[in-house]
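So, here come the structures, one by one.
Values quoted throughout were computed directly from the atomic coordinates according to the rules given, and no laboratory measurement underlies them. Predicted, not measured: the structure shown is a model, and the values here were computed from it. Cβ atoms are built from the backbone, for glycine too; each structure is taken alone.
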Structure I
Amino acid sequence: MKKRKNTYLAIAITTKCQYQCFYCKDGGESISNKKETIPFSKIQKVIYNSYNIGITNFRITGGEPTGISYFRQLIEFIMNFKDTKIRINTNGYLILKYIDVLKKYKERLDIVFSVDSISSNLNGVNFPKFLSNNVISTTRILKRNGISVRYNIVVTALNECEVKDLVMKAIDELHVNVKLLDLNKFSEYLGYNNKVEGKKAYELWEKQFVPMKNFYSFLEEISNNLEIESTTGFISKGYGIPMSLYFRGENWIQVKDSTRGARYAKYCINECKYFKDGNCQEGVFSLFLSSNLMLHLSGCKNELIRFDLNECNDMQIKNAFDELLSFIY
């Protein structure tokens, strides 16, 4: 097996989530907008084949993955393979239900909480993923058990006023790492009260987009060291959107700044309409399995390079991976 060091496989195991964040869309990270969950047997088949072609890093997301009945089995299944690592993206609501398996594999996994604000309501808009007492308590329990924790903060015009204080609380009081992300440009959002699509969605993005340069002087001031070219930790330098890493004590703040550009494949530059229209921010850096068992590049909107794995045999699954990996290597 040739280990693929420059990528990972993200899996949106479900589209279900109890939260309705205005900047999210139906389906969460999945390209599907149906209420669905991947059958465990089908996930096992895909993971088995992806591992056999060299993928050892996996990111589990949704929707909210911890509410799925086989979540514990999924962690055990992936960890049964040699040298595998897992990143879990969660809102944290149910994560302590799995504290035993998280402790068991704490050297090979980390937890990423979505925490966007200190307040639950900003300018009349509900922020369900705020720094609640439950999130603080859960974070401390995980840290006490040696489990690595990071907070992801999606920065918008609404929560910009609280981002600096949230970063300081996370770093200095809770001793967790932080990642700041600017708002992804989608053709639909759940919106403040009702879903918005098309032109209205792009107008929402323009209204809420906050450039990461607004925080650079603050981050330089509070940090004792920085790294200009950083990555997610699952991939090598030069992939996806360039990121900066600011160190403060034993923790760090990573910044994903889409205005810095991204790494694209030749196909993207020469043939993809989304790249040419300026509607792709992600670049090429990882593989993604959506809840409808569609394999594609993470963040990619191009329907021409998606592979439906629902009825595929092992060889067909491997061929789909090989074709997508050709964009990365």
Structure II
Amino acid sequence: MHAREEAREDQSAPESLRHRHLLGLSTYDADEIQLILRTAREFRSVLDRPIRRVPTLRDVAVVNLFFEPSTRTRISFELAEKRLSAETVNFSVSGSSVSKGETLKDTARNIEAMKVDMVVIRHRSPGAAVFLTRCVDAVVINAGDGAHEHPTQALLDLLTLTEIHPSLEGRNISIVGDIAHSRVARSNIYGLQALGAHVTLCAPSTMTPVGIEEMGVRVTDRLDEALEGCDVAMALRVQLERQGAMLFPGVREYHERFGITLEHMERHPDLRIMHPGPVNRGVELAGDVVDHERAVILDQVTNGVAVRMAVLYLLADRGAEPAS
């Protein structure tokens, strides 16, 4: 039986989130994740209509606090908020009081004084979203905090995966690339395991966190081993900007050992490819793999708007029980 059919028949499935904030997926159980995915599927149909706007969050004020550069996540959240008819305010660090020395705490409190209901935050420091919940009464959504978590990215990945395999129970998912600096990998590990998938991590030893096996994942530094029996491979961007020094000999060498090529696609005819973007063509993925019919990278982008609509809608529910 497919996961969505099980959820439909399960009368105990929650109708609202037990959490007040979305700080990460480490504390979200399978029921809550499935609720978000079911809601996102409903909103996904809204995006296909001629009029792609609903009045669901009218009079709800949302501020997007982005302390790091972002294109996909920021635009995706903005679109989600506008599709729900929320009042949206975008905060840019450049030219703001932050550049003059104002702290995150004071910035947040000043913004909340303007009667903001929800805050979407991206910050370079792990734990910034958690810290924010101690400073403001608004609902906080983590849009990526350092190398810690990126929960909405993982949720859109899960939505995309369930379009390929409606049930993830027993599926083999490999995450390949810069694990050590990836907030996407951590959130995906939590989400995938909650839905019953088996996770393999593949990276150079210099990009593999010490003790990561304790999360219940399989670890290898051999790409062929990671792709053997794999249903979906998720390639991660090599994040040179987060590395204090080069952790591999060079781009060419990295691609030779860890880049997914057309040869891999031919060797594994059922393999699907994902990537959170932006893609370094010729590094994590060969160019013809990015454009391959079994690559669902653009589906991930579209699903990102639907997932963020679902998260905003569910967390704005005043009937939800507060939880950390």
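Computing relative contact order in percent (Cα under 8 Å, 6 or more apart) for each of I, II, which one ends up highest?
Details: I: 18; II: 22.
Greatest value across I, II: structure II.
To test your reading of the models, identify which of I, II gives 0.55 for FRET efficiency 1/(1 + (r/R0)^6) of positions 30 and 254 (r between Cβ atoms, R0 = 25 Å, to 0.05) when calculated. Before the final figure, lay out the partial values.
Details: I: 0.55; II: 0.10.
Only structure I yields this read-out.
Suppose helix-only ellipticity at 222 nm (-39500 (n - 2.57) for each DSSP H run of 4 or more, over all residues; to 500) works out to -10500; of I, II, which structure was it derived from? Could you put the intermediate results ahead of the total?
Details: I: -8000; II: -10500.
Checking each candidate, the match is II.
Suppose mean count of other Cβ atoms within 10 Å over residues 110-117 works out to 23.1; of I, II, which structure was it derived from? Working shown, then result.
Numbers: I: 23.1; II: 14.0.
Answer for the origin of the read-out: I.
Here mean count of other Cβ atoms within 10 Å over residues 142-149 has been calculated and equals 15.8, so which of I, II was it run on? All intermediate terms of the calculation are to be shown ahead of the outcome.
Values: I: 15.8; II: 23.6.
Of the options listed, only I reproduces it.
Comparing distance in nm of label points 7 Å out along Cα→Cβ at positions 190 and 270 across I, II, which structure shows the greatest value?
Numbers: I: 4.1; II: 3.1.
Sorting by distance in nm of label points 7 Å out along Cα→Cβ at positions 190 and 270 in descending order puts I first.
Can you spot which of I, II the value 14.9 was calculated from, given it is mean count of other Cβ atoms within 10 Å over residues 54-61? Intermediate values should be presented prior to the final figure.
Values: I: 21.9; II: 14.9.
For mean count of other Cβ atoms within 10 Å over residues 54-61, the value 14.9 is produced by structure II.
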